[in-house]
Structure 1
Amino acid sequence: MLYSLYELTHFAVAPVRAAAMAQAAFLRSPFNPASDTEFVRTVTAATDVFEAVTRRYRKPEWNLPTTRVNAVPVDVTPTSVWSSTWCNLVHFKRDPAQLKRARGDRNDPKILIVAPLSGHYATLLRGTVEAFLPEHEVYITDWSDARMAPLFAGRFDLNDFVDHVLEMIRAIGPGAHVAAVCQPGPAVLAAIALMSEANDPALPATMTFMGSPIDARKSPTVPNKLAEERPFSWFENNMIHTVPMIYPGAFRRVYPGFIQLASFMGMNLNKHVDAHWEYFSNLTKGDDESTDKHREFYDEYLSVLDLTEEFYLQTIRDVFQEHLLPRGLFMHHGKAVKPGAIRNVALMTVEGEFDDISGIGQTQAAHDICGNVPAVMRIDHLQAGVGHYGVFNGRRFRTEIYPRMREFIRTHQSRSRKSLRTSADAA
C-alpha cells in the first residue's frame, strides 16, 4: 500500500510541477521585461527547488566519455561483458589505438569494483571509476533495479549475490584485483574464501574492502544500532512492500529505494535542508557554478533502486544482526565459508575517520578473520578527515586513498604474474 501511495503522490504532484515549470519559463523569457528583477529571480528559484524535490530521478548515465593516459586523451566506452537479470558487468573499454599511442604495449591491471546494492545505482561510484581509468582496465558491477525484474525472473538473495561475484571474477580472469565498496564487503570476502578453498584458477591477486561492514559489532553506527535494536520481524513487517502494477516487477516484494533514501537523508536532515537553502540562495544570485555542483550531486544521490525482499532481509539478519562472517558461521548454499582458506590474495582495508555508516574497525576486521594472509601481503589505511562517501569519492580519495590503492595493486600485480607463470610451468 505504501509503495502505491508513493506513486500516486508523484502522479498527483505532476500537474503542479508542470504548471510551476511553465510559469518559470514565462518569467525567465527574454521577452519579459521584469525577468532580471529580484522578485522574478526569487520566484523562479523557488520553482527550481520545488521541481528538484518532486522530480522522478532516473538512473544516471556514466558520463565518462574520455580519460587521459600520460596526458593523452583516450576515448572510453562502457560495455557490458557479462550479464544476468540482476546485474551487468560493465567494462570501461578504452580505445585500443589511442591507448597504445599513449602508453605503448604496457598491460594495465584489471580491477573489478563491486558496487553496493543498497539503494543507489553503481553510477554513485563514477568518481571511483574515473580515478582508476588512466592506469587500469576497470570493470564494475551494475546492479539491476528489483522493480524492473518480472516475477518469473525468480528470487535473488545474498547467496545469489555471492554467486554473481564469483562468476564476474571468473569472467575477468586470473590475477585480477577486486575492490568492494561498502555493503558488498562480506559477500566479496565470502566469494574469495570459496575460490581459495577450491583452488579456483581465477583467484584474484588482491582484495580491497572500503568502508565495509565486515564486522558490524565494532564501533556501531546509527544504522548498525537500528538493525540490532529492532527484531527481525520489524524489518519484515515495516520495510518490505509490493511493487505497483506500473512496473515490470509488479507484485514482487521489495525493500523500496525511496525508503532507503529517506533513511539516509534522515540521518543528516539538517545538512540536506541547508544544502537546498543554499541552492535556493545561489539560484537567486545567479551563481551557476555552485548550482551546477548541487544538481550534479543530488541528481545522483536521489536516484535509487529497489532491493528484493530476500536479499535485504538476509543481509539484515546475516550481516547486521547475527554477524555470521566474523563469527565463522557464514554459509553459502549450505556450505560453510572459511576465510582462513585465503592465503594467496593480498588484503587492503580502507576506512574513513568520520564514517557514520561503517564505523572504524568494521572494515579492519577483515585482517582478523583472514588470519592466514601473510603480514607482508596486508595493508590497512585509515583516512583522516573523510566520512563514508569520502572513502571512495572526492578530493581526498583521488589524492590520498587512490595512490595507496594503486601502489598496493602494482606491488601484488608483479607477485601474481610470477605465481601464474610458476603454475603454468608446473602444469
Structure 2
Amino acid sequence: MIWTIARREFLEYLKSLRFLIGFLVTIALVALSTVINVSDYRERVSDYSTAKKEMAGDTYPLIVYRPPEVLSTLVQGLDRTLGNRASMTPARIPARTSGYMENYASQHHRFVAGFSTVDFAFVVRIILSLIVIFLAYNSVAGEKSAGTLRLILSHPVPRYAVLLGKFAGGLMLVLVSLFAAMIVALLILITHPAVTLTVSDWIRILGMGFVSGLYLATIFALSIFVSVIVNRPSTSLLILLQAWIFVVVLYPAGALIFAEHWRALPGEPELEDRKKAAFQPFEKEYEEVRKAFGDSLHLTGSVPQDIDLRSHDLDIRRGKSDHAVDAQLAGEQNEQMRLAESIAIFSPAALYDQAMVRLARTGAEEFDRFLEGIHRTWNDYTAIMRSFITDPEKRKTTHMPEFTAPRESDEESFIAVVPQVIVMLFLLMIPFMSAHAKFNAKDVR
C-alpha cells in the first residue's frame, strides 16, 4: 500500500512543470558552477606550482604554500578566501596568510567573482531545498482542498500509510534529482585533466552525498508537517517560504552576528599592544643587541658570532612571544565560531554547511592544521639558521626540509560530522512524527 501511494506521488511530481523547471535549473547551475570552479582550481594549482618554483632555495624569509583542495570544486568553503602563502623569519611565526602572488593576487585573470559562493553545496542548500518546498507544500493541503484526500481515506487505507507514501514518493524524486546533479558534477571532475580524485576523495564524496540527502529530507519533513496542519495550499506555501528564509538565511546569519558581538575579538591596535607588553622585558636588550649588530656590520663588514647568536636568539624569543598572542586570538576566534555553531544548531542549512566543509577539507579546521605545520617548520627553520651562524659551511650542504602540514584523516572527518548528522536526524524525525500525529487527528471533510 505504501509503495503504491509512493509510486503515485513520484509520478505526479515527475510530471509537474514546477519540478521540471527546478530540475533543469539545478542541473544547469551545477554544471556551470562546477566548470568554473574546476577552471579556477586548475589556475590555483598553476599558481601554487609557479610560486614554489620561484621561491625554491630562499631561506630568508622562508616561504611556504598551502595547495588548493581538490574538493573545493564542489564545496568552496574557506579554501579560496583564507590565503595560501605564509612568510616566516626567526622573529615571525605567521598567523595569517596571503595569496600565492602576495596581496591576495594571482598571476591569472579569473572570472569567478560572480560565482564566488556558487558550488554544488550551494545548489543543494538553496535550489534543491526550494524545489522540495514547491513540491511538498500541497502534498496534503492540496489533496484536502481538492477533496481527493477524503476520497482516499474513504477506502481502508491506514492514515500512516498515506503520509508515509507521500513522504517516500516525494523524497525519492528529490533524491533522484540530487543523484543526477552529483553525476553531472562528477563527470565534469573526472574528465578534466587538472583533477585527480583519490580513494579518500571518493569516500568523502559519498559522505557529502549522504549529508545532502539527509538535509533535503529534513526540509521535506518540515514541508509535509506544514502541509498537514494547513488546509489551503497557498497558505502552506507562504508559511514554508517564510520558514525557509528564516532557517536557511536569517537564523544562521543572526547566530553569527550574535556570536561576533557576544565574544568580540580585539582589533589590530590591541593585538599590537599585547605583543609589545609580552616582549617588554626583553625590549631593551633587543635594541642594544640590534645596535651592536648594525655597528659591527657597518664598521667591519661582519658580525661577531656571539652578537649574531644573541641577536638570533632574541629574534626567536620575539617570534615565540608574538605567536603566543596570536595563538590566544586564534583560541578566541574558535570560541566565537563554536558559539555561532551552537546557536545555529536548529538550522538544517547551518548543520549542512558545517558537515560539507568538514568533509571537503575546506573549513577553518584544515587551515588551523596548515598553521600547525608552519609552527613545526618554524622550529626546524630557526634551528637550521642558528647552525649556519656557528658553522657557515653548512649553508652549502644543508637544505630546508620540505614543508608538510597534517591533514585530517577520513576517520577524523566522519567522526567530526556525526553530531551534525544526529541533529539533522532529529530535525527530520520531529516534524515527521508531529505531522503523523496531526494527520491522524485531521478532519478531512
Structure 3
Amino acid sequence: MAASDTIEAEGHLIDSGLLSAIFDKIIEAKASYEIVTFDIGRTNDDASKITMRITASESAILDELLQQLTTFGCHPVRERDAVITPAEKDRCVPDDFYSTTNNRTHVRLGGRWVEVESQRMDAVIVARDGRAVCRKLRDVRANDPIVCGHEGIRVTPEFKERDRLGFAFMSNDVSSERRVESVVSRIAEMMRHVRQDGGRIAVVAGPVVVHTGGVEHFSELVRLGFVDVLLAGNALAVHDIEYALSGTSLGIDLRVGAAVEQGHRNHMAAINTINRAGGIRQAVESRVLQSGVMYECVTHGVEFVLAGSIRDDGPLPDTLMDLAEAQDRYATALSRNVHLVLMLSSMLHSIGVGNMLPSWVRVVCVDINPAVVTKLSDRGSTQTVGVVTDVGLFLHRLAERLRS
C-alpha cells in the first residue's frame, strides 16, 4: 500500500542548496513529491517556505525517508509530540532512536517546542522534566527517556551567510591558491568581532606549531588575549617545553634548522623536568619553565586540556590518558560560550573537536594538507573554512595583524 505525508521546510532553501538536497533524497528513495505551496522570499534576507506532499511505495520507506529529511529542516505539517521510549539498560537505546546532527534542534514535549541543549552530532536526546539534552550513548542509563523516530522533531540547518565578515570567498572550496595575507586579515577581523561580542576563542593545536617555528607567534596571541581555551595532545606540550628548555624540537635546533648532538633525548629530558616539578603549572610557578605556549597559558589563566593517545611518550602529568574523561573535558571547555575555533595542524584533535561543535560555531582549519579540511567537512563540520598553508607562517602573519 502506498503511503504519503505532507511536510514543510523554511529558510534560505535555494541558495543554501537545501532544496535540491531534499529533492535528491526523495528521488533516491524512489518516492515522489507534489509541491503544494512554494513561497520564495522577496529579498536576500527573506526566507523561503515550501510545503510538499511525499508519496512512497510503503509506510516503512516513507518513515525512513521522513527521518532522513529531518536533517534538512523538513518536518510534518501536523504537530505531534515526540515519541519517548525508555532506555532498556545502560548504554543501550531503542532501535529507532533519533541520532542528532550538529544543527539547532527543537523537540515537541507536552504540546510545546523545546530547544535541545548541548547540541552536537552523533548523540541521542534525553527528554526529562520539560527539557531535552544531547547525550553520548555511553552516558545513557537504564530507563532514561529517549527521543525516537522523527515525529515532534525540528531541525534548523545553519544557512550559509552571503558574506561571513568578508569570508564567504573561502567557504566554497579548499585551495592553496590564495594569498595568506588576505586570508589572515579576515580571520583577524573575525577574532576581534568575537572578542568584542563577549565570545570565547578556542584553539586546537598540534606539535607542528612548534616544529614550524610558531611558538613565539602563538604565545603572542595568548598575551594579546585572543586565546581563551587550548585543546591539544601530549605532543604539543612536550615539544613546546622541549623548545623552551633546550631550543630544540624533536632534537632539531629550530634557529639553525640542524640536528644537535644527543638531541633525540631532549623531549624525554623535558618530560623528566616537568615530572620532577610535579606538573606544568608547578614548573611555571617554580620558574623551571619560563617561556613557550604552555608557560603563557598558565601565566595568563588560559584553560588548557591535553588529551593523550597510545603513541605518547611520558606522558606529562597534566595529560589525560582516560579517553572518555578527555572527551568530556574537551566538550565542557567548548560549551562555555566558545564562538570561534581555530584549528592548527592537528587532524586527530581537529576532527574530534569538530564532532563536538554545534553548526553555529565558526571553525577555521589551518593545515598544509588540504585533506584535513576536506575530512572535517565530509564528517559533518560543514561550517569549516579551510586555509592551506604552513602553520608557522600563518601564525606569524596573524600575530602581526592582531598586534596592529
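Bear in mind these aren't lab numbers, they're just calculated from the coordinates by the rules spelled out. As the structure is a computational prediction, the values presented were derived from the model and not from experiment. Cβ atoms are built from the backbone, for glycine too; each structure is taken alone.
Here are a few things to note about the model shown:
- Which of 1, 2, 3 yields -13500 [helix-only ellipticity at 222 nm (-39500 (n - 2.57) for each DSSP H run of 4 or more, over all residues; to 500), calculated]: 1
- Label whose coordinates, when distance in nm of label points 7 Å out along Cα→Cβ at positions 45 and 213 is calculated, return 2.9 (choices 1, 2, 3): 2
- Here Rg/Rh (Cα atoms, Kirkwood Rh), for residues 37-180 alone is compared for structures 1, 2, 3. The highest value is that of 2.
- For the set 1, 2, 3, ranking by relative contact order in percent (Cα under 8 Å, 6 or more apart) places 2 highest.
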